[in-house]
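A short reminder: the numbers here are calculations on the coordinates, not readings from a lab. None of the values given here were measured: they were computed from a predicted structure. Cβ atoms are built from the backbone, for glycine too; each structure is taken alone.
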Structure P
Amino acid sequence: MITKEQCKAARSFLGLKQMELADDCGLSKTAITHFESGLFNPRAENMEKIQEALEKRGIEFVGNYGVQKRQTSFQLLEGKTMYLDLWDDVFDTLKRSGGEVLISYVNERPVFQAYPDELMSHLKRLKEHNISERLLSCEGDTFFIQDPECYRWLPKDVFRSGMMFFLYGGKVALQFWSNSVCLIIENKNIYDEERRRFEYLWGNAIIPPYENLVMSQTSST
C-alpha cells in the first residue's frame, strides 16, 4: 500500500497539486492533506484510489519509499465503450493544460452514427478546455463535424494503408479498424516520432477546397 512519503514524492515528481490529485481519485483535498501530513491513514479503499490515480499518471512505487516514472505504459481499451473510454482518457490527460489532439486516418461518419450525442458532448468539453483537434481524413470525405480548417485529406491509397492514430499529451493511441480495440502507449520517444510523422503527413496532405464543399451536418446519416 502507498505511504505518505511516496504520495508526496509522486506529486512532486509530477508537479501535481493536492487538489488535482484529490480530483483524480474522487477524494477531498483535506483527505490528501491529512494523509500526507500523517494525521491519519485513509481507509484501504481510498488509499487504493490514491495509488491508482498516481499509477495512471505513469508512477511506479518501489518498496516503502521509492518512486519512479515509468518509461512506457500500456492501456488496452476494448468493447462497446472503447471510444467513450478513449475520449475520457483524452479529456482527462489534457483538461488542465489544454493542448492539441492529432488524429490520422480518421473516418468520423460511423463513429458519429454510433455515438452522436456522446461525440458532440466530447467535442464541446474539449473546446471549453482549450483543446483543439487536427484530423487527416480520406481524400473526398466531406463528413466534417468540426471547422473545415481542422481537416486535411490523405490520398486514397495512403489512407487505406493506415490504422487510426490519436496523439495527445505524450500518448499514442492506435485504434484497430476491424475491431473495437484501442491500444494506448505512453512513451515520450514514441510520441515524438509519431508526432513528426503526423506533421509530415499534414504538411503534404491535400487541403480540401473548403469554399466548394457542402459541409456534412451532424444530423446526417
Structure Q
Amino acid sequence: MKAFIDQLISKWNIKAVIFDLDGTMLDNNAYHLAAWRQYLTDLGINISDEAYRKHINGRTNKDAIQYIYKRNMTSEEAMVYTLEKEAVYRRIYQPFIQPVEGLTRLLELIEQRNLPMGIATSGIRVNIDFMFDHIPVRKFFSAVINSEHISQGKPHPEIFLKTADALHIAPESCLVFEDAAVGVKAARAAGMHVVALTTTQTEAELAESDLIIKNFSDLILS
C-alpha cells in the first residue's frame, strides 16, 4: 500500500513540497510565546495568547516587533530587538528541540519520489541554522527562503512564490505545509495546495486549507 502522501501527490499533481518552519517542522510556538513573554516582561509589557496568535504567529519578526512597540521601524532597527528576543527563544528551547512527529520519515518519502523541497519561513537565518544544528534535515532542502528575502510577510504570497521560483516549479504544482492561518492564506493566494497542522491553531482557524492533520504521521500511514 502507498502512503497517504502519495495519494495527495497524485491527486493534486504535486511537483514540489514547501514547509513552513515554526509550528510546522518544529512544534515550538509555545517556546516562542514563552520567549516573547520573558522578553516583554523585562520591558513591563504583557501579551495574551490571542494577541500572539493574531499579531505574531506566522508574521515576520519586523511585523511582530512593530506590533509590540506600536510604531514603524526600519529593518535595521527592528532587527536589534529581534535578535534579543530570538536569543531568549533559543536558550529556552534548546533542551527540548525535536521535530514534529513523522517529519523525518515524510522527508525521506518525498525525497524517494524525487520531488524538490523548500522551506518558506518568516523567521531569521540564525533560527534556521539553530534547527539544522539540532535536527539533521538540512540535506533534504534545495531552497530556504526567510524574512531576509521578502518585503511583505504572510499573509502576502511573496515568500511562497519566491520559494517556488527557487525550486523552479510552478506555484500550482506546489504543496505547502503550514500551521498558521496567515500562512494558509499566503499559500492559497500563491495558488498552492495547503495541508495544515493543528500544532498552533484550531481546525476552524485553519479551515481554508485543503487538508488538516495533527502531525506528519497522518500522511505516512497507508
Relative contact order in percent (Cα under 8 Å, 6 or more apart) was computed and gave 19; which structure, P, Q, did it come from? P
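As an exercise: semi-axes √(5λ) of the Cα gyration tensor in Å, calculated from one structure in P, Q, equals 38, 18, 15. Which structure is it?
P
Match the computed value 18.9 of mean count of other Cβ atoms within 10 Å over residues 49-56 to one of the structures P, Q, and report its label. Mind dumping the intermediate values first?
Details: P: 18.9; Q: 15.1.
Source structure: P.
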